[in-house]
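In the part that follows, the structures are each spelled out as structure tokens.
Any read-out appearing in this document is the output of simple, stated calculations on the displayed coordinates, not a laboratory observation. Keep in mind the model is a prediction, meaning the values are calculated, not measured. Cβ atoms are built from the backbone, for glycine too; each structure is taken alone.
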Structure I
């Protein structure tokens, strides 16, 4: 079974429980914090991934981390289930699917807007309103910069890309001139 399929199943189950309990955003934040802890400690990830280390030892390590971080019981139980099923090292994929599911359930889409320079706040608000009109949904925008765009912007919503960058226009002119 692919990692994406596994991540979607765990994320879906967690989203059901978290939504039912009204803890979705809090659990999401806590799981992101745990993901950062694992990423910041490569040796910890190696221990969790190593099949020669007994499950009880891994459980003891996770319990110590949970005691220090003190997440909600739902988050702690979810992490223990992941450990029990040897899926804790896939937490980043599960977090990604969890966020996507929460967005879908909230009627929200994620967009990435890349520009050559940072976008002023008033222009960000206008773009946000325009994307909400285009998609008919709430939009969460992640703004990035890429000087190679020269100017304009590149917007990605799901698998759809709107490329209004100067770089793209120059490439199109080049293709037309070449024949």
Structure II
């Protein structure tokens, strides 16, 4: 049960955004830029970073939601599960593995990221913008995960619900209304 009174039937961050719409817009604008906006990293790769960090934070709602979005972008749910469990053994590029290592360090604490981590990512072809975005995605998702779990929001256990949310967000981004996804 949530720590505050939230709209019935709305899971995770969706309930929080309905509860406080004035905070929803800037949060959605941030995630739209980070995960859907122009980037040399694909939308699927960026969603994988969000999924991995959310998995490290044990945030069921965010890991499941962004995993479903990544699956719809990439067309490969097995890859998403592999990355969430262990990016080092997953079939992703060495550059994305290096960015995942940086994201994991951010999840532990921002100062855990070292010059060696950044140099390793650069050696795999990561640009300054990609390193920046991996760090910001990881930091933002630590905030989102703590927001969702800190208020004890409801996380459905129905994979179909996450799949519907994932398909909708992959198709329409984060600024489109989602009232039909209850």
Structure III
């Protein structure tokens, strides 16, 4: 099983248990993301928890010490201890991302990314967000980027779907059609 698949399974289990126990799912997400960020930003801690030469029992002791200093949600604490026992703490960043995706899906939120050649005014961003919400039937978490290389128009990405209305792409398609017509 790939690490992504394993992280997705742990995330699903963590989410389902949290849902069944009526836990604060947002709090679990914040604490899980914070823990993953802490581990990845601290080289010594990262090595202690992810290096294959460190025994699982020692990793569990490190996690127990972290939990004693900064208590987390009980469900998340048990999950982290389980990951330490199974020597799967390397999954922490992927687990946090998979959990966040599952939570957003549960809350009917979709991430979208819009790239334009120049910055959009706030009213245009709000209108774009409303249009995407109407099209998807979900709340939209919109990230707006500026990339002058697209010349004009916009490129919108919702999940794995891309709507490319950039002038650069339109010019490339036109160039391809002209080349085909000459051949």
Where does the value 2.0 come from, among I, II, III, when distance in nm of label points 7 Å out along Cα→Cβ at positions 94 and 142 is the thing being computed?
-> I
When FRET efficiency 1/(1 + (r/R0)^6) of positions 54 and 70 (r between Cβ atoms, R0 = 25 Å, to 0.05) is calculated, the result is 0.75; to which of the structures I, II, III does this value belong?
-> III
